[in-house]
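Please go over the structures that come below.
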Structure P
Amino acid sequence: MNPKVIKAVILAAGRGTRMRELTNEIPKPMIEVRGKPILQHIIEGLQAVGFQRLLVVVGYKKEVIQNHFGNGFSYGVSIEYVEQTIQDGTGKVIELARDFCDQDPFLLSYGDILVDPVYYKLLSDLGDAEMLLTVRYTDDVSKGGAVYLNNSFKVVNLQEKQNLGETATKWYNAGIYIFRPSIFPYVATLEKSPRGEYELTDAIRAMVKTGQKIHAIEIKGDWADVRDPEVLTELNRARLS
């Protein structure tokens, strides 16, 4: 029997240099979209579908996040914090969540991804999979992770930031996952990528190679990676439903 997933980890340590002066005083996840911080949209969405315990990974201007959300009581959840002191990629940061997650499955989201909360709910049912990841269908996957799937939506490969002409897939990593604790041995043995970072996609690819069952869930509805001021402007102009 699969346990109900009630824990979530949100990666909110980065400054977001592509946001330029918008992050001079606040971390990127605290930039407002439609009148409230991106991170608040995420936390409220998780709470609405049954997630109860959250771990927020903080770093740059951490006090802005901690002062805003506190222990989470006013948002109907329990929030804990852990600090990422070295910005060395998305792979090793998961190790900071090991004690929090213990033996339980957990959702992981980047702190700049907005999505209809119904997808948090869909992800909370792992079934017989070892992990789930979200994907979007797009003509250009070069800005993030390219995900290669078979006909049953099982993940067969991942590649990070390939050039446009190198990709042979239309599936883009949408930045929200459900992991079992089995991910931790894989991130513990990561080596730095050619970009000089520990990449989460390398750990997931290692799981694929060892035969772990990893399934993808397509996000068809509202989704946004608030990666730069242009995306932010568009979001605030055209409200996500």
Structure Q
Amino acid sequence: MSLLDIRNISVRFGGVHALEEVSLNLNQGEILGLIGPNGAGKTTMLRVITGVVRSNKGEIDLNGELLNNLPIHARVRKGVGFAQQLVRPFREMTLAENVALAAGAEQTMHPWRSMFRVERREALRESLKWLAMVGIEDAADSFPNAVPLGYLKRMEVARVLALRPRMLLLDEPLAGLNQVEATAFADILLELNRNGQTILLIEHNLAEVRRICSRLVVLDNGCKLVEGIPETVLNQSSVLEAYIGQGTVHAEN
């Protein structure tokens, strides 16, 4: 069953076509990998879905409801959860407090006020659940400057999960991690998916993409190149050619 339908999305920045007539769908309960070389339009697509960028053409349909004219905060309330590549935590708060801020946000239209309107202890207790879900409950009382990048990336996912999204959009969550860290984080994403979380993933670590994604969509120069199951897609000559000069698919496996 399709949760998200993207139909004929085009985005132009001046004379540059960032996306051109791109259509794709995200099925309920799957991990969909959105891949392609640098500059292919992947992050632009996520920004269109979240409302950061408005498309020049096309429709975004979430479970039968068009999102095109909705602002960012309204899309979040409809179930769009976006964990950004560059994590921007509140540095003066612990990891638990960062997540608690998101956990309390559903109590009010104003997330900052929520910390005063809901029982702080309850929000913090709930934040521990989300931190445990991404495997970093041991660092709940640590401040962002005191933990490694991998923990910050997991905290970002926990913060988004606390909003209870219908779909989780991830922009290169494994970037900057060594392979051991990347595999451990990918295992967490796989477990979240097994527990029912729908995920749309942009990622350059193709070994992990191949391992955890049920389906792939490849973009190149703003156009959809191919889609299908990982084993088939990653062995297509057109996909290999798209990655020439940026590391071939086989080099990243």
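Among the shown structures P, Q, from which was the value -10500 of helix-only ellipticity at 222 nm (-39500 (n - 2.57) for each DSSP H run of 4 or more, over all residues; to 500) calculated? It must be structure Q, since only it matches. Just checking, which of P, Q has the largest value of distance in nm of label points 7 Å out along Cα→Cβ at positions 139 and 227? If we compare distance in nm of label points 7 Å out along Cα→Cβ at positions 139 and 227 over P, Q, the biggest value is for Q. Have a look at P, Q and say which one yields 43, 42, 35 for Cα extents along the principal axes in Å, as calculated. The value was obtained from structure P.
Read-outs throughout are calculated quantities, based only on the coordinates presented, and are distinct from any laboratory measurement. Model, not experiment: these values are computed from the prediction. Cβ atoms are built from the backbone, for glycine too; each structure is taken alone.
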